[in-house]
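Below you'll find a set of structures to go through.
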Structure 1
Amino acid sequence: MANVQEIVDLWNEEQPKYENLGKIVNAFINSKITDYELLPEIHFRTKDLLSIIKKIKKKQAQKEYSFHHLNDKLGIRIICSFQEEMEIIDKFLKENFIIKNAEYKQENLNFDKLDYVSNHYDAQIKCTLSEFEKYTELENLVFEIQVRTLNQHAWSNTAHSLSYKQEKDLPIKLKRKIYRLLSLYELADDEFSSVNKALKEYQDDAAYTLLRKLEGKFYKFAKFDYDREISLSDINIILSYFETDEERQKLINEIDNFININEQKIQRIYDDNRNRFYEILFLTQPEIFLIWYMLQNNPFTLDDNWANDFDDEALEQIKTLWGNDL
């Protein structure tokens, strides 16, 4: 059986390393995941000593198991909004970490079993990446990454709070209730994904269509969230500056290519102004891309209408940023 004092000594030695690794990996994912036009929640924790001891003792009752078998001394949790984002995060993790093992619970779960579905990865940092190259003393440490949707996370927390026994021990009536509860979470995930897909394809509301196109791009450059109510209001105002539907549609059709062509310039603007976003509030909203597009393609239309709805000083700030020779 486990020698408790030995576990305590080992964890006292290793915990600071895993804590440091957690900070490094958490910062890396927060910084890089937005390149994939996502903004999930990201958390990390090192395992509590009592949890380590209890897990080892429980495992040892079933098989040979020791402190060194633990792969979740550090846990990284990524919580995304929609199921389809889990596939993008899977690609991100495989490109940026050494994945020792990947478990996709949804693929391995029988239709008649009670459990939450999420993706689990045993990972190590990839010291060939510039962000990790100076942390070679940590490269052999294995840690766990969990990827879930918001609904999967809610179900996991609910099931943990219920502390239900193994399903084989449950009476049929209670088992039925839990199946119904779990099905609601899974149905919600499916429906949220379906609605998200439909909204992305929705063409009848030009402002909403533009916002959905711009959101991921904004995450990529700004690396934080924004106020949707403000954006929809601003976008509707900016669209009103165009006299015809054809002009508005031209903007919608060209905005992606405009952002891609000017990617380096936009990235430089954001990097150079991260400490002064409070001075240039439009940089904190996706509609900034529309304003830059108009500065380049419809400058007179923008100048003729701006003062009726927005502050002149704000436009001068935006012009100065965009006019810099970057």
Structure 2
Amino acid sequence: MPGDSVIEVNSLVKKYGDKTAVNGISFEVNHGKIFAFCGPNGAGKTTTVEILECLRSPTSGNAKILGLDISRSGDVREIRKRIGVLPQDFNTFDLLTVKETLDFFSKIYDPHLDVKELIKMIDMEEYNNVLYKNLSGGLKQRVGVAIALANDPEVVFLDEPTTGLDPKARRDVWDVITGLKNKGKTVFLTTHYMGEVESLADNVSLIYDGKIIAEGTPQQMISKYGGNQTMVLEGGGEKVQRTLKKLIDDVILDKNGDVLVKINNRKEIYDVVRALESENVEYDRLSIKGATFDDVFLNLTGKKIVDGKLQ
């Protein structure tokens, strides 16, 4: 039933010797939702996913998928029949066409979806006879999603499905993920892209150093942790930065030459404009930017994620 929990994780721990990769995390994922498990490389995302996919055993704690216990061998066999998996750094046979690839993987499962239906689901009818090696990165990931759907799973695990893709290819994969939700699938998405969380996720758990540090809907988390609005003075350069530093402590000059100023209220906007006018300091354009999910992570950890790495 919609709204029911299909993944339940309780006090999950995974240790490798002295290193604790996953440190007592708990969360739930509801039916028919896109759940984002978000954090930098090394935070514990893939370890958690591999435990839920029954590829690794937890050190302690427990988890259930579709009401089935990942620690019971009989349940594990049933879980594997009912989930689909796109692993990180997915790859497959270079010299098979799209149709041949999906035909090969579909026959592993009984029952399985029709290959034509799979190709239609990822909107790749025109690529039927194209070799996998000749596809773009985004199209290769779409093939990976189709393979994950071959057994018509109830829950689909997508581990960093858009890493390394250009913006257009990333958005094409987003469309496929949204299509899965529209078909009633539950999607467990791991990602380090904050924009991906904002665009796709119904709910998100933010993981950092093996622990969940915040959770909720993206907008709930932005409202709670995103902080203040930012005034952007495009083309302001160092002269604008120097002028405003006399008035405000938090003034940043970015690599594009734009000046970013955190603001608390409308009066501060007027104060900034008047200060610049009084000294005849010019800039190209002024705009106000609301808080984003990047701000959530920055405010909670004091760090940014760039290409999956902490900065």
Structure 3
Amino acid sequence: MSHLIRIHQVGGPEVLQWEHIDVGAPGFGQIRLKQDAIGLNFIDIYYRTGLYPIQLPFVPGMEAAGIIDEVGDGVVNLKSGDRVAYAMTLGAYAETRLISADQVVKLPDEISNQTAAAMMLQGMTARYLLRDIYKVKSGDTILIHAAAGGVGLILCQWAAALGATVIGTVSSKEKAHLAKANGCHYPIIYTSEDFQKKVLEITNGKKLPVVYDSVGKDTFMKSLDCLQPRGLMVLFGASSGPVPPLDLTVLAQKGSLLVTRPTLATFISTRSHLEENSLDLFDVVRAGKVKVYINQSYPLRGAAMAHSDIEARLTTGSTIMTV
């Protein structure tokens, strides 16, 4: 008998219910995975609260890592005992689960299951943002909102390794120090400074080719004013709430700006894209260009507390739940 967290109605952290389940044997093309660590991400909050509609009941969670317990028929490249990880596959809040073999990747020896669970979703998000959406290059100056968060710290390190000058917004002096220690050249404390004005100062009025924004409502409009003509606004989250409807003529008035709302799922939707994205991530982590900081760890049964803390902005870096 195994356990999982299930949600029967949307709402606050209290809707996360600890339940028993009989997992069963893997079907064709599936593996049974005994999970060691599960990543916690803001997308879990979006599903729990109903911001992202989903059929009820459901098991939340989008990433985890563990050891294969059994493989089903048709699985040829994996075997029992292999360590694997995945991201963007709903149902991660479980001790043991069934999952398609095509949705997992084998882990290198140098990367632990805990590190993998903390970095798969956030790290592959950073990878497609920096290498697919806009190819950051040496000499670029970019803005990253929530620079001390899980994705933010990886983005700052990776962008700095590519030779970019990184400006980042954070909410406190402590988070500013953390961001600066991880590749953010100019941390801006948005609670006491106007980030738009600071960007103009830092760039001597030249503004930026790209802004990476996971905050949404509170930062979106000012971020547009940080962009150069034909600059790119990348909205990849909404931790402060959804962006209100936008009159698209505003983009013309502000310099023929571009706006995109990408998701990681699109960029790892094929096996080849998943492998390309994950291998690039593994390479920068093994090379020491990106360090993954697991700053919070909770037992899976304590998922409600984990959700409360991340919503209250009490977390930095990556957060995992252990089994």
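Here helix-only ellipticity at 222 nm (-39500 (n - 2.57) for each DSSP H run of 4 or more, over all residues; to 500) was derived from just one of the structures 1, 2, 3, and that gives -8000; the source is 3. Kindly point out which one of 1, 2, 3 the value 23.2 was derived from, the read-out being Kirkwood radius over Cα pairs in Å. Here the read-out was taken from 1.
Calculating mean count of other Cβ atoms within 10 Å over residues 76-83 for structures 1, 2, 3 picks out 1 as the one with the greatest value.
Every read-out reported here was derived from the displayed coordinates using simple, explicitly stated rules and does not represent laboratory data. Predicted model only: the values in this text are computed from it and were never measured. Cβ atoms are built from the backbone, for glycine too; each structure is taken alone.
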